[in-house]
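Below: a set of structures, written as structure tokens.
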Structure I
Amino acid sequence: MLHQLPLQNRRAAFAAAGILVLAAPVGNVPAHAAGYGTPTIALSASYLSGAVGATGDPTAAVTVAQSGADVSALTVTASASSRSSVAAVSDVTVTGTGATRQVSVGAHARGYTDLTLKVTGLGGKTATTVLHYAASAAVQNSSDTRWATGSSDASAAVDVGGGYAVVADDESNTLRLYDLSVSGAPVRTWDVASKLGVSKEIDIEGAARVGNTVYWTGSLGNNKDGEYKSARNTVFTTTVTGSGAATQLTVGGSYKRLRDDLVAWDEANGDRFGFAAGTEDGQAPKQIDGFNVEGLEFAPGSTTTAYVGFRAPLVPPKAGGKALLVPVTNFDKVAGSGAKAVFGTPVQLDLGGLTIRDIRKNAADQYLIVAGSWAADDNSDPYALYRWDGVAGHAPVKVTELPTTDPGGWEAVVSVPDLTAAGARAQVITDAGAADLYGDGTEAKDLGHAEWKKSRATWFTVGG
């Protein structure tokens with residue numbers, strides 16, 4: 001009887017008789033599983049930042065595939081968290097059914113965790129990848145806050161329509177285009193260094209737009225160690241084409257002697273503001289009698305005269321002093337074609353002992369001023385928003401104080417709404433470069449992954 005023969009002999013006998021024998025699947029794997037390849041899973045970026053209690057945090061895109069299978073049959077889940085107190089597996093949400101899915105994370109606490117993401121394909125086959133996640137603490141006004149990632153040192157911003165803005169960083173020479181209606185990475189970037197012939201940071205601190213020309217200024221001051229760095233003595237222009245997500249920038253003219261012109265002008269007029277002393281070797285810029293520019297905006301009705309706004313000095317340099325604006329009457333030619341600066345009558349503003357951190361106006365010549373301290377200890381000093389009509393001799397009016405308990409100093413206004421309209425809001429951005437965002441003692445500017453660097457953009461009611 002064939003069934004009494006050893007298995008190998010039985011197979012040989014069946015073959016001789018012309019009978020086809022199918023081998024049983026090994027390990028209980030269905031026979032059809034052999035037709036599917038091992039699935040693949042890849043992240044658009046392996047690092048992601050979020051915030052506790054955030055609205056619309058950044059997401060990560062994950063791409064999956066499996067040979068022999070319809071991609072819609074693949075499932076993506078979080079299978080492990082290295083620190084569940086920050087974000088657990090249940091805090092990870094995956095949306096979408098196609099080749100690319102979106103991964104979002106809801107954070108419970110400040111810190112870091114590695115989240116393992118697993119794709120399960122047909123035939124029971126799987127693959128994994130790791131998302132390195134960092135969560136910052138909850139902030140005030142969280143529902144009105146968005147996070148611009150990829151840079152932590154936002155210093156100036158210009159509205160380009162549709163909720164988009166070009167944002168400068170005072171630690172680099174890169175301009176970044178963000179959709180500030182949501183949190184996330186820049187849509188586009190432009191490194192302007194090579195076009196301007198500089199190799200060190202310009203320390204971009206102010207910007208103003210006239211038509212399709214954006215004017216930018218460096219801080220013009222020494223670095224924090226009191227050393228003169230020529231790149232910081234730069235003003236330049238960019239030309240805007242398109243708007244919103246389609247915005248493009250082209251670098252135009254530049255000038256690298258505005259600081260020198262300011263010092264010479266001040267000395268010729270009795271050394272009223274101490275610019276020469278504030279720019280001496282060894283003098284730090286962020287002192288009450290220092291020299292540091294942070295604001296730039298054009299005068300009412302003018303496309304040629306721009307106000308240069310000073311973070312330092314305070315005038316006079318003592319508690320209760322006033323903020324300083326110096327009009328450059330040919331700023332269009334200074335930044336556009338390198339003309340020597342011509343100055344108008346300086347303007348002193350009572351901002352309650354604070355100085356200029358940004359100044360921005362709308363088409364109706366309504367100004368918003370971000371007022372802050374001349375000092376470098378941003379998180380322990382007050383901030384406020386003031387409105388002004390741009391006319392010398394007219395007093396600015398405080399609109400609101402800005403919260404200071406969260407990391408980062410308030411640094412830039414994106415655009416100014418109609419300040420007479422009840423409930424009108426303006427978006428203000430922080431420079432968070434010196435902030436310990438994740439509780440590990442590392443300043444944001446020194447984080448090793450750009451995706452973990454970020455600045456905060458928050459809407460405040462300013463109208464009515």
Structure II
Amino acid sequence: MLNYLDLRGTTLSTAELRRTLPRGEVDVASAAASVQPVVDAVARDGASAALDAGERFDKVRPTSVRVPSGVIDEALSGLDPKIAEALAEAIERNRRGHAAQHPQGKVTEVAPGGTVTERWVPVERVGLYVPGGRAVYPSSVLMNVVPAQEAGVSSLVVSSPPQPEFGGWPHPTILAACALLGVDEVWAVGGAQAVALMAYGSPEDVDGGAALEPVDMITGPGNVFVTAAKRLVRSEVGIDSEAGPTEIAVLADDSANPVQVAYDLISQAEHDPMAASVLVTDSPELADAVDREIAARYSRTLNTERVAEALEGKQSGIVLVDDLDAGLRVVDAYAAEHLEVHTRNARDVAARVRNAGAIFVGAFSPVPLGDYAAGSNHVLPTSGSARHSSGLSVYTFLRNVYMIDYDEAALKDVSETVIALADAEALPAHGEAIRARFEDLDAEEG
């Protein structure tokens with residue numbers, strides 16, 4: 001069912017691997033051109049333009065952008081107790097995982113009388129986007145909200161698409177998750193218009209309600225139009241990343257269980273027809289066994305057509321390599337959003353991986369665990385960006401601010417260094433700003 005790529009007997013460079021390995025293509029630039037008018041309209045006209053766009057694209061228009069508190073409360077009271085219990089457990093585990101990330105400030109004495117202090121300051125107001133459409137993602141609520149709260153963000157707004165079947169408000173499970181997390185500001189806006197409205201705000205809601213204040217940063221996954229809108233507003237606000245289709249890579253040897261690997265590849269494929277599922281192995285026998293198990297089992301899932309399209313697409317496949325070292329070179333070049341390691345001594349092998357959004361070690365750490373309740377975050381870098389970027393965390397919502405504090409003696413001691421470097425860069429006023437503290441420059445000119 002999966003395409004095979006046989007790299008045995010070859011030694012490809014990193015550049016060749018990046019060009020050769022399975023990867024989906026997303027044209028964010030074209031999407032940006034199509035959503036630019038929407039972003040411009042929302043920047044100009046605020047809430048009314050955002051709801052106009054939603055009505056045009058999704059055939060639904062809520063009576064206000066801000067979801068009334070009574071609707072949020074009702075969603076929580078109507079939540080299935082089993083789901084409420086599961087969300088509470090996931091929230092608690094993710095709080096534990098993210099609370100441990102908070103960095104401590106440092107004071108460094110660079111010279112006697114001269115210190116540099118590093119302070120970590122949270123972003124003041126954050127907009128968190130939670131997609132809707134093919135599936136309901138309360139897990140995305142907690143994965144965005146928990147690290148922001150643990151970072152100390154003081155103002156949060158969650159924006160999620162309105163649903164016709166729920167009175168034009170976001171899905172009740174999304175609203176209930178917000179309530180469980182103490183988020184009381186939820187906007188019924190989706191797509192590019194949601195990103196634009198969070199970036200630019202609005203003087204008032206469409207029902208004459210209070211102003212919709214703009215945010216300082218926008219995080220959260222979405223489709224290509226959401227991604228394009230984030231690209232367009234990133235000069236106005238910060239963003240976490242430009243998320244592409246989700247992806248899993250599995251690095252496995254002949255000790256792996258083919259049924260488990262097959263289900264892990266299928267589970268990722270059910271997210272989206274463009275999702276990528278890639279197996280990298282030095283065992284042709286395992287490769288064939290996994291392919292057989294996928295063909296036998298994928299049709300048993302609820303989302304059969306979506307899974308089939310993703311697994312048969314060019315973004316998915318089985319990569320055969322000579323040995324484990326070659327497999328490690330492949331997965332580092334691929335830089336998967338999610339990487340599972342199913343090998344002997346899996347922890348040691350995982351420690352050798354450099355490029356992955358998150359690494360899942362061994363048979364009992366599958367990606368779905370990380371999607372919900374591992375204590376890590378599931379908003380991770382895609383499309384190879386794990387080579388240079390990290391997943392969502394407490395750090396995403398913090399800025400490090402330097403405080404420089406030198407006394408007179410400390411500045412005088414380094415003054416000649418600063419003046420010499422200023423002269424080397426033909427910026428004499430820089431040096432004069434130093435000299436003015438120790439010399440009478442007016443007398444010198446006279």
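Values quoted throughout were computed directly from the atomic coordinates according to the rules given, and no laboratory measurement underlies them. Just so it is clear, the structure is predicted and the values come from calculations on it, not from any experiment. Cβ atoms are built from the backbone, for glycine too; each structure is taken alone.
Key figures for this structure:
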quantity: Entry that produces 16.6 once mean count of other Cβ atoms within 10 Å over residues 139-146 is calculated, selected from I, II; calculated: I
quantity: Structures I, II, by mean count of other Cβ atoms within 10 Å over residues 331-338: label with the highest value; calculated: II
quantity: Which entry (I, II) yields the derived value 0.05 for FRET efficiency 1/(1 + (r/R0)^6) of positions 155 and 299 (r between Cβ atoms, R0 = 30 Å, to 0.05); calculated: II
quantity: Relative contact order in percent (Cα under 8 Å, 6 or more apart) - structure with the largest value, from I, II; calculated: II
quantity: With FRET efficiency 1/(1 + (r/R0)^6) of positions 323 and 427 (r between Cβ atoms, R0 = 30 Å, to 0.05) derived as 0.85, matching label from I, II; calculated: I
quantity: Mean count of other Cβ atoms within 10 Å over residues 195-202 derived as 26.8 - corresponding label from I, II; calculated: II
quantity: Answer label among I, II for the case where helix-only ellipticity at 222 nm (-39500 (n - 2.57) for each DSSP H run of 4 or more, over all residues; to 500), calculated from the coordinates, equals -13500; calculated: II
